[in-house]
Structure P
Amino acid sequence: METKRLSKIERLLQKELSEIFQRQTQAMPGTLISVSTVRVSADLSVAKAYLSIFPSGQGKELLEAVRANVKTIRYDLGQRVRLQLRKIPELSFFIDDTLDYLENIDSLLKE
């Protein structure tokens with residue numbers, strides 16, 4: 001069951017992670033990483049963040065770079081939300097490919 005508290009924490013983490021990725025991708029022109037959804041476990045120990053990456057051709061390599069820097073991202077997140085959360089959850093990142101899926105369905109319907 002999704003509680004109000006969990007949904008507030010998910011929105012907070014989504015907002016802060018989005019700002020972290022926005023700041024990091026400013027140095028890479030033509031690249032955009034947005035956080036589409038964050039799901040937090042009931043005990044607040046694990047957070048799964050789903051990333052939408054543009055251009056989608058670079059998705060896998062950018063996801064690997066994000067996964068390699070998960071400790072620094074968690075540290076930056078901890079610095080931003082240290083007054084709201086007592087414990088910063090472990091982060092895991094996944095590609096959100098719903099836009100590619102919708103694009104594929106749209107192209108099939110046009111045929």
Structure Q
Amino acid sequence: MLEAKRLTVVDMVRSGELKSEDGSGNVVLPRGYKLCSASGEVYVFQNDDRGQVVAFWIFRGTLSGSIELVYSTGGEALIRANEDGHPIATVEQLKDNWYYVITEY
């Protein structure tokens with residue numbers, strides 16, 4: 001349902017139109033795109049010439065784990081290479097470049 005908007009967000013991140021204001025990787029989505037992620041933000045793990053990994057939260061837990069819809073140009077391997085202290089419990093490929101990821105905390 002939100003695939004077209006999420007792809008637009010991915011394109012805006014790729015082009016640099018959307019980026020983290022504080023360098024943390026969290027990107028606040030503009031009006032009209034906030035529904036693409038449960039928190040109104042996406043997390044950009046990687047966005048360079050080696051690949052792109054952008055996470056849209058389905059459920060953003062603090063101590064209980066998270067569920068993310070992740071766009072990755074490098075597949076599961078690139079997602080796992082960008083794991084940042086939130087151990088990945090499962091990764092399920094949904095379609096080209098799209099993954100359902102559950103973290104442990």
A value of 18 was computed for relative contact order in percent (Cα under 8 Å, 6 or more apart); which of P, Q is the source structure?
Q
Working back from 3, 13, 26, 28, 21, 9, 1 (P(r) over Cα pairs in 5 Å bins from 0, in percent, computed), options P, Q, answer is structure Q
Computing helix-only ellipticity at 222 nm (-39500 (n - 2.57) for each DSSP H run of 4 or more, over all residues; to 500) for each of P, Q, the value -16500 comes from structure P
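Laboratory data are not the source of any read-out in this text; all were calculated from the coordinates shown. Being a predicted model, the structure only gives us computed values, none of them experimental.
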